[in-house]
Structure 1
């Protein structure tokens, strides 16, 4: 048991260490999100399964807060998968492939940032929402795994976790979300409207 636990912990550490290779991209993402929020934009998150839960998790922390000692104005964020009535209606009336793109079409604008969370980068609904974002001129960020999948070529910024283990990828995605939020929060706190 101890040996198996050690193997899993080392996999987790190595996956996190691989993020150092994309530190410049992470820095760019922090700057662009800060700029978009200051310009009146919002963050739109989406993902499937565990990644949908991560999308809701990060949305809540942007809207409410990440750190208990940091009280600031809400940062506008929305999960495209939080409304089961809309998801099931779209899946039933159109297609599950349309659940994010249709919502983005109704709610997104050029000031916004779309963050797609996908361990494979190959889900049809993720690929469709990225294409819709491109049509609407919405900046896109992919929290991806493996080698980025098909989504990689459709994202303006790609944050790819070098792992093919879904659990390790998801652990890194939530870390990335927390790290980026903390830095965006720090940047926005310098502005009077976010104090």
Structure 2
């Protein structure tokens, strides 16, 4: 069972897609959001959740005070689940803006003019470094000046190959999962 951990929609149960996604564990989300709250990046943030799956990361940010979330998911079944979860959160927090976009990450980033303060990037573990770097390159012009990217990958992937405009600020491993905090260089 996946749920919103804390905030205004705390304890709300989320549906998760079956095969083809890898939901971020509750333990990792709890630690991540505690750290994000301690540095004050969530309140009033515009959030992007790329490779959203169930949308749990973006929806958790909304529950904790973000003003908007764009959930981007290519897989039709997962996008439908993210949409259902978004509607559940919207019933609890009606003043936030939540949009679910059924599109590939790169396609969406090429077509939008939206700017974000906080971005969750949780691509499939088998995504190559070159593919990830290309996606991050498309993301750079859409970042607010002090934006933060949280990149989730397999710990075995090693430190990501970032575009020159981005730099790793810190990282932390949780079992096989690694999180990189990425900001502007």
Structure 3
């Protein structure tokens, strides 16, 4: 599930949204109200239940061969998404919806590379929400490794120390770091 040219996507567990209004999310790292969406490149980052903690990694031109091998491994593909075992059933059962939105009001956000698209005006979907089918099959069809881990923090630390691009999403919902009882803080984007 990716946007067509001239579109961006917003993924939701709610199938009846008729208008997206800019707001400041409770977890926002910026004070401005936005409508959030993703382009084709970042759409796979949201093929998950909303609250599912995940660590995503993919190479960029400056990534080293050693880091590609160490993080992505021999499993194939140029992208890996890691979740905890405890989230697998929810990933398999969730009914996720994609809203196609016009790309014109949106601009990229994120440094050093954009990780999302934002608009500062209300946006009406181009049509009704589309059900997103089997999320595991969607990953497989896109050639994205889906890894199950007992705890995300070791992988997050390895990815953050690598030359790969990465994202850690909803990590406040992850199992605590071993030995600390805390989830810790991790950057949203490298």
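When helix-only ellipticity at 222 nm (-39500 (n - 2.57) for each DSSP H run of 4 or more, over all residues; to 500) is computed for each of 1, 2, 3, the one that comes out at -17000 is 1. With relative contact order in percent (Cα under 8 Å, 6 or more apart) as the yardstick, tell me which of 1, 2, 3 scores highest. Structure 3 comes out on top. Taking distance in nm of label points 7 Å out along Cα→Cβ at positions 4 and 124 as the criterion, the top structure among 1, 2, 3 is 1, with the largest value.
Only the coordinates and a few stated rules stand behind these numbers; no lab work does. Remember, it's a predicted structure, so these values are computed and weren't measured experimentally. Cβ atoms are built from the backbone, for glycine too; each structure is taken alone.
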